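The next part holds the structures, each set out as C-alpha cells.
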Structure I
Amino acid sequence: MNIIANETVLYKSPSPSDIFCYSPSLTVLPSGRILASFDIGGKGVLNLPGPKTEHGDFGASNQGKIFSSDDNGETWQHLTNIAMYHARLFTDDDKVYFIGHDRGITISVSNDEGKTWSSIKELDNSALWHQAPCAYHKENGYIYLTMEKSTGDSWPDVAPVVLCGKLGTDLTDRKNWTFSNEFFYPEKQPTTLGIPFFNRGLLTPDKKDVRFCGAPCFLESHVVKIHDKTHILYEENTLHIFMRQHSGLTNIAAIGKCHINKDGSMDFGMIHSPAGTQMLHIPFPGGQMKFDICYDEISKYYWLICSQTTDSMKRPECLPDDRFGLPDNERHRLVLYFSKNMFDWCFAGVIAIGKTAKQSRHYASMVIKDNDILILSRSGDENALSAHNGNMITLHRVADFRNLIY
C-alpha cells in the first residue's frame, strides 16, 4: 500500500460523543492565502458560544467555522464562526463567498480575505434546501453551482437545482442569481444495474444496530465542464452535473446536463446516449458516496477524490458493529483518481486509510495550490462516535500531483 499524501489534524471536536465534524471546503485566494471551512453539528453544539444555525443536523444547531493559512497550509488560524452549515467557499477576484443553508439558501461575503464577514443573506426560503461542498464552474463571467431542494420526508429525497451567479456583482443579492428548474429523480428508471438494490426501510428490524435504506436518489451534485469538443457528450453552452447515486450499490454515479440558453435561463434534464437511450447511471469510482472533482488547467485532467469500498456484498445483518449504515457505506478509505474525460478513471493512489472502519476519512474537498493538491477530510480517530459522526477535520497534501499521471 502506497500512501501518496501526508496528514495533519486541523481541528478536533471538544466532545466527540455529541459534537461532530462535517462539510469541509477549501479555496485559494489571489494572495495565496488558503481558506478552509467546515461545520460542527450534534446536540453538544447548543452548549457552545458563538453564532449557530436555527436548523441543523439531528434536530439541533450547527456552527460553521472558517480557518486561514498564510504559509501554504503548514499552520492554520481560526478566523470566525458563522451560522451556516453544509457550506462551501468560492472567490470572485478579491471577494470570497460562503454559501450554504439554514433551511433556506444562505450566503455571506468577506472583502478582507476572510477576516470579517457580512451579515448572512437568504437567497431562497421557499423550501428546505440541502447540499455539500461540491464542485462549481466559472465561465464567461458567471459561476455555476448546485443546491438541492428537499422533495420528501425521508432521506435523501432531493432534487438538484443549478444556480448561476453573475461575477463582479453583489452575490449576496438574490437578483444577481438565476435558478434552473429542478431535476427530479425518475420514479421509474428502467435499468439492469440492480437499482434499487435494497428495499426501502429498515433492513435489520430485529437487531439493536438498525440499518435503513432510503429510496434511490441522487444528491451531492457537482457542476463540470466538458472542455474537449471531440467528447461524445460535448455540447455548446452545456454543463454536466455529476451526482452521488444512492442505490445500495458501489461505483455508480448519476449524471444530468444543464443547457444555458441565450437569455441566461437554464434547462436541467436527462442525458441521452448516441443511440438515444436515457443515460442516468454511469460507472464511477466511489459514486456511492460524496466525492469531489477538480479540473487542472495545466495537465488538462480531471482529478477525483472518493471513498473506496472493499466489502459491499456482505448482508446488512452480518456487518460488524463499527461499519456505519449499509454495506456500500464504507467510509475509512480515501483515494485519488485522474481522467481525461470524466468516464475513464486511472487510479493515482491512496490518500488515507483509517485504522478501523469507524475511523473515517471521507466526504473530502480539494483544491489545487501550485504543484500540490490539498485535501480537507471529515475524519475520526478511536474516540469518534461512528464513521459518519467523526471528531476531526484532517488536511492531506499530495505533492507534485501531476507526476502521478501515467
Structure II
Amino acid sequence: MHILTLGFNHETAPIEIRERAAVTADHLEEALQDLIARPGIKEAALLSTCNRTEIYCRQDTQDADPLKEWIRQYHDWPEDDISKYLYIHPNRDAVRHAYRVASGLDSMVLGESQILGQMKSAFATAHKLGTTGKILNRLFQSSFSVAKNIRTNTGVGTNAVSVAYAAVLLARQIFDSLADQSVMLIGAGETMELVGKHLIEKGVRNILVANRTIERGERLANELNGRAITLDELAGGLSNCDILISSTASTLPLIGKGLVEASLKTRKNKPMFMVDLAVPRDIEEQVKELQNVFLYTVDDLKQIIETNIESRREAASEALEIVDSQSAEFMEWLGSLNSVPTIRALRDHIDQLTEFELEKAFRLIARGDNPEAVIEQFAYALGNKIMHRPSKSLSDSEESSLAAAVQEIFNLNLPNTDN
C-alpha cells in the first residue's frame, strides 16, 4: 500500500506548461474517472490551480509510470516534454507535501490561504465521485487539520503579503469598523477585484466603483453588491467617501489636491483614508499635506509587505516542525494498516491451535482423566504447537534480523554470553 503524489507547480514548470497540464472544473470528474480506471490506481484525487496541477493517489506499488502515462495520454503530451517538469513524492514525502500545500507553505505567496479552499474543493469532488477511499480520505482530512493547526499556532498566515490585502488591513487599523465606512474603488482591474474581495470579507457594505468605462465598472460593482460611476463623476462620489483605494493605468493623476480640499469641506473635515496602488500615481502627492487625509502609496505598502514576508519566513520553520510531526503520525497509522492482515491471520492461527487442543482436553476430562493432569497436558501441547514453526524458522535462518525481530516482539532479555 503506497501513497504517491505527482505534479507540476510554479517552481518546476513555467506558466505555459502549467496551462497545458491544467484540468478545468468542467473536466475534473471525467479526468478522475479516467485516472481511477488505470490498473494499479486504487484511489485518486486531482488538484488543479493556476500555480499547480497535482495527482494524489493510492497504489499497490511506488511505480509512477501509470500516472505519467495518464498525463501524456490525457493531454496528448510527448514524454520528452513532461518528465523534466514533474516532481514525484512517495509515501511520507507525499504526506508531507500535502500538508505543506494545504498550509500555504508550498505556495508562490508564502502562507496564502486560498489554496486550502481549492484543496477542499478538489477533495470534495473526488470524494463525491467515489475515487477516494480510506487512505486519501484520511490524508486530506488530516491535511485540513494540519493547516488549521498551523494558522492557529504560528504566524505563517497572519500578515499581509499582497498590496491588495495590505491596503485593506491598513484601513482596518485606521477605522474601528470597516462595515460602517463608505468605500470608493477607482479602477476595475485585477488588483481592484482582490481589494474588493478583501473589503467584503471585512464586512464592508457600501462600495462605489469608479472606472473609465462604465460597463467594466458595473461588472465589478455587481460582484461586490455596490454601484458604479464614471471617472467624470469622481467629484460627487469623493465627498461621500471615507476610504478611497485607487489602481488605474492612467498616465496622469486623477485626483488633485483641490478636489480633495473641496470634498473635505463638504464632509466637514471628516477624515479620509486613501491608498494609491497605481504606478504612475493616481493621486497627487500634495494631497498628503492636507489635514484629515491619510494617504499611502504602493511603496508604503511594500515596506509593510517586506516586513511581513520576513515574519512569515520565520514562522514557517515552526510550521514545518508541525508538518514533520503530523507526517510521522500519519505514517504510523498507515503502517498499522499494513500490519492488520498479518495480525488477523496470526490470531486465526492461534485460535485454531487452541480450539484443537481444547477439544482434546474436554474429551479427556469427560472420560474421567485427572483434570489437573489434563490442563498441564493442554498447556504443554499448545505451547509446543505455537513454538514449532517459529523455532524451526529461527534454526533454519541465517539472517540475524529474524532473531532480532523475535527478541523485539517478545521483549526477550538474553543472557550475557561474553564471559
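Here, each number is a calculation from the coordinates, and none is a lab measurement. Nothing here was measured: the structure is a model prediction, and the numbers come from that model. Cβ atoms are built from the backbone, for glycine too; each structure is taken alone.
FRET efficiency 1/(1 + (r/R0)^6) of positions 161 and 185 (r between Cβ atoms, R0 = 25 Å, to 0.05) was computed and gave 1.00; which structure, I, II, did it come from? Answer for the origin of the read-out: I.
Going by Kirkwood radius over Cα pairs in Å, which of structures I, II comes out largest? Largest one: structure II.
Match the computed value 6.5 of distance in nm of label points 7 Å out along Cα→Cβ at positions 265 and 329 to one of the structures I, II, and report its label. Going through each structure in turn, the value belongs to II. One of I, II was used to compute helix-only ellipticity at 222 nm (-39500 (n - 2.57) for each DSSP H run of 4 or more, over all residues; to 500), and the result was -18000. Which label is that? That value comes from structure II.
Quick one: FRET efficiency 1/(1 + (r/R0)^6) of positions 65 and 169 (r between Cβ atoms, R0 = 35 Å, to 0.05) came out at 0.15 when computed from one of I, II, so which one is it? If you can, show how the numbers build up before the last one.
Values: I: 0.80; II: 0.15.
Of the options listed, only II reproduces it.
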